[in-house]
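In structure tokens below, several structures.
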Structure 1
Amino acid sequence: MKEVKADILLVEDDQNLGYMLQDFLEMEGYRIDLQKNGESGLTAFKSRQFDLCILDVMLPVKDGFSLAEEIHLINPQTPFIFVTAKALQSDRIKGLKLGADDYITKPFSTEELKLRIENILRRIGKQQENTHNNVFTIGQIIFDFANQVLQIHGEERRLTKKEALLLKMLCQNVNNLVRREQILLQIWGSDDYFMGRSMDVYIAKLRNYLKSEPTVNIVNIHGTGFKLEVNEL
């Protein structure tokens with residue numbers, strides 16, 4: 001029996017495209033659950049564990065953005081790709097703000113989709129390796145990466161998946177420059193303009209979380225990258 005590479009929830013209301021993508025991805029070794037509207041997609045997601053979701057934006061009953069929000073509430077660790085017929089900047093920014101791991105515009109080649117899936121699953125695999133080294137001390141703040149929690153002066157703040165990944169990367173390179181393109185490729189999977197804007201939003205959020213600690217600062221090295229500076233008093 002052929003080994004299953006990953007379980008994927010595919011929600012696509014275009015019947016021809018949906019069946020074509022299902023056939024292609026199953027031939028590539030993935031197990032596909034194809035759903036044709038947002039409500040049935042949510043029901044399917046609740047029924048079992050998926051490694052990745054591929055969501056059309058324009059879905060009947062419940063649109064892809066609403067579906068992604070509900071999926072994120074159930075399991076914020078599940079990565080997802082938005083598929084859309086639109087090339088609107090506003091749609092793309094909205095998708096990224098919802099935490100999309102990638103965004104692909106119709107028409108696209110099956111090979112392109114395959115590569116995007118592989119890139120996301122590869123990143124997830126790397127992130128899950130060596131999980132024993134996942135607690136960091138940032139001044140007086142404790143960062144538990146595995147549980148996506150910051151302990152700030154006795155209080156807990158839960159982080160999103162991307163916030164945790166970004167902070168971990170900075171912690172692993174404390175007091176050293178981490179280049180923008182390195183962060184974008186490793187966490188967002190692309191270093192284009194829109195991904196860069198999304199990253200800047202996340203950096204601002206992390207700065208706000210850490211502002212109570214006077215020995216800690218995330219420094220912007222203009223046009224180059226970021227540095228998590230931790231100074232001993």
Structure 2
Amino acid sequence: MRRPRDVKRLILGGKPAYHQDLMAAARQAGVEPELVDWPAFRRLSGLTDEDKHQGACVFAAPRRVFAEHELDRLADGQLVIALDQISDPQNLGAVLRSAAFFGADAVLLLKNRSVELTPRVARIAVGGAEFVDVFQVINLARSLDTLRELGYWVYGLDERGERTLRETEFDPQCVLVVGAEGQGLRQRTRTKCDALVRIPGGREGVESLNAAVATAIALAEMALAGAPAREQ
């Protein structure tokens with residue numbers, strides 16, 4: 001468990017044999033699991049089979065979400081993902097999962113005109129939200145300026161980029177900026193990027209990928225290029 005002190009309650013549904021490892025980990029962290037039958041689990045957790053809960057529900061204090069004025073926390077970071085008006089919870093959850101997998105330090109979200117870090121998003125991230133700091137910022141362009149002052153080089157993912165990811169030499173401190181579903185990067189955001197890079201591919205009628213898929217591909221290409229993806 002990443003935040004054992006924040007766990008208020010752990011409810012497990014079904015037979016004990018389903019949850020041996022989780023029960024042991026919880027007790028080691030000082031959390032006593034509650035084992036209940038399936039009807040009680042659904043009633044207490046509020047989850048349905050569509051939530052893909054695997055019979056486990058944790059009630060915990062909300063994770064801290066950082067603000068724009070706290071960006072100096074990232075002074076010693078290496079990899080930040082900035083999302084420009086991402087509105088789909090499914091995409092945000094998948095981005096957080098990829099960010100955690102590739103060792104990103106943080107994900108930046110717009111405080112307005114963007115999806116929030118909700119319990120649903122956290123479930124979609126399948127644990128990824130616990131490994132990456134999330135910042136809600138009011139002004140993305142200003143935040144990119146702040147990160148640049150901290151030593152970051154800003155790369156905008158754009159289908160019109162002059163170079164592909166593989167043709168790009170990445171700075172030791174990178175910001176990857178990903179645009180909204182369909183719209184892509186806003187013009188103001190694009191002007192704040194030091195370089196625009198693209199994923200090769202596409203055809204008429206299918207010119208782009210959704211934000212989550214594009215982010216995962218970009219992070220994988222950056223890792224292959226020697227960009228600062230780190231082991232956890």
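Please treat every number below as a calculation from the coordinates, not as lab data. Please read these numbers as outputs of a predicted model, since none were measured by experiment. Cβ atoms are built from the backbone, for glycine too; each structure is taken alone.
Determine which structure produced the value 21.6 for mean count of other Cβ atoms within 10 Å over residues 5-12, calculated from the coordinates; the candidates are 1, 2. Before the final figure, lay out each step's value.
Details: 1: 21.6; 2: 16.2.
Only one of 1, 2 returns 21.6 for mean count of other Cβ atoms within 10 Å over residues 5-12, namely 1.
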Checklist line | Given 14.9 for mean count of other Cβ atoms within 10 Å over residues 45-52, calculated: source structure among 1, 2 | finding: 1
Next item on the list: Could you figure out which one of 1, 2 the value 13 for relative contact order in percent (Cα under 8 Å, 6 or more apart) was computed from?
Entry: 1
Margin query: Tell me which structure, out of 1, 2, gives -12500 once helix-only ellipticity at 222 nm (-39500 (n - 2.57) for each DSSP H run of 4 or more, over all residues; to 500) is calculated.
Written below: 1
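To which of 1, 2 does the computed value 13.4, 38 (Rg and Dmax of the Cα atoms in Å, for residues 77-188 alone) belong?
Numbers: 1: 16.2, 51; 2: 13.4, 38.
Computing Rg and Dmax of the Cα atoms in Å, for residues 77-188 alone on every structure in 1, 2 gives 13.4, 38 only for 2.
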